[in-house]
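Below: a set of structures, written as structure tokens.
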Structure I
Amino acid sequence: MRRSERKREAPDLGILSGQTLFGLQKELFSRLSEMGHPRVRPRHGAVLAYLDVEGSRASDLAAQSGQHKQVIGTLVDELVALGYVERRPDPADRRAKLIVPTELGRDHMEKSDAVLAEMEAEHAKAVGEEAYAEFKRVFALVAQRQSRPR
């Protein structure tokens, strides 16, 4: 059996994870575009998915998303230009900056959360509530284990 056939018939964790991520992003960002956010791209999720409404430091966003601080800085610059976030002095440390969502950014975050909740409910309905809950529990354990330093 050829490798490509084997990968199609029994995809490994990398392939399954990629299919899940890219499929989720395609649907999420398509729906968000229809809801008034056509300029936000999947790469911006490294900021928007982890951003606190009260604001977050770029270093925290980098740690949570697994991206380098320079990448986060570039994404923040793009999101500032698009009107989704702004940089403000951190009240806890005036030398540091907080990345804070604007009204447009908060709208995107709320709609994103709602769309993702709908998508999850659809998956749970399709495979069964218990099976989906178990899938998420196990997937979270695998993701946690995979993200640990070795």
Structure II
Amino acid sequence: MADDTNTPVFQIQRMYLKDLSLEQPNAPQILLEQAQPQVDIKLSLAAEPIAEGLFEVSVTATVTTSVEDKTLFLIEAKQAGIFEIRNLPQEQLEGILSIVCPQMIYPYLRAIVSDVCTRAGFPPVMLTEVNFQAMFEAQQAQLMAQNGDASAPN
């Protein structure tokens, strides 16, 4: 039983909608436009410790839909979770916070964005599936490249 103190722990403590906004700055006039809207989607991740062994991980989607140069609607939604993660090596912790936790949060975020679009009177915007592992690996490669450039002699 003495080994239990070193047993790795990974548990979801809570999932919640942290922030949600919908803006239709050019309504009602823009709603009469017949042009096909352009959709721009940006995703961002954040992870931070909130107590010993507890981390808040959030995924934010910003969906901007515009007709010509005017915004039709803008949705920003941030879905978060509190995760208990203990007794893991640092390199594993980074992967869990950047890959596993966002993968658990993202389906809720997708549903929220789709629902808000529908409730606002628009066709739903379905966020595509995201490969968080590929995103993490690309970020790691970019950091290594930047560090390599910074350490290079002038």
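What follows is calculated from the coordinates using simple rules that are stated; it is not laboratory data. Computed from a prediction, not measured in an experiment: that's the story for all the values here. Cβ atoms are built from the backbone, for glycine too; each structure is taken alone.
With helix-only ellipticity at 222 nm (-39500 (n - 2.57) for each DSSP H run of 4 or more, over all residues; to 500) coming out at -9500, pick the structure among I, II it was computed from. Walk me through the numbers before you get to the answer.
Details: I: -21500; II: -9500.
For helix-only ellipticity at 222 nm (-39500 (n - 2.57) for each DSSP H run of 4 or more, over all residues; to 500), the value -9500 is produced by structure II.
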Mean count of other Cβ atoms within 10 Å over residues 54-61: greatest across I, II for structure II
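Which of the displayed structures (I, II) returns the greatest value of relative contact order in percent (Cα under 8 Å, 6 or more apart) on calculation? Write down the numbers at each step before the final one.
Details: I: 18; II: 24.
Between I, II, the highest calculated value is found for II.
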Identity of the structure behind 59, 39, 30 (criterion: Cα extents along the principal axes in Å, calculated), options I, II: I
FRET efficiency 1/(1 + (r/R0)^6) of positions 62 and 86 (r between Cβ atoms, R0 = 35 Å, to 0.05) computed as 0.60: which structure among I, II? II
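Which one of I, II has Rg and Dmax of the Cα atoms in Å, for residues 30-101 alone, as calculated from the coordinates, equal to 12.1, 39?
On the way: I: 12.1, 39; II: 18.1, 57.
For Rg and Dmax of the Cα atoms in Å, for residues 30-101 alone, the value 12.1, 39 is produced by structure I.
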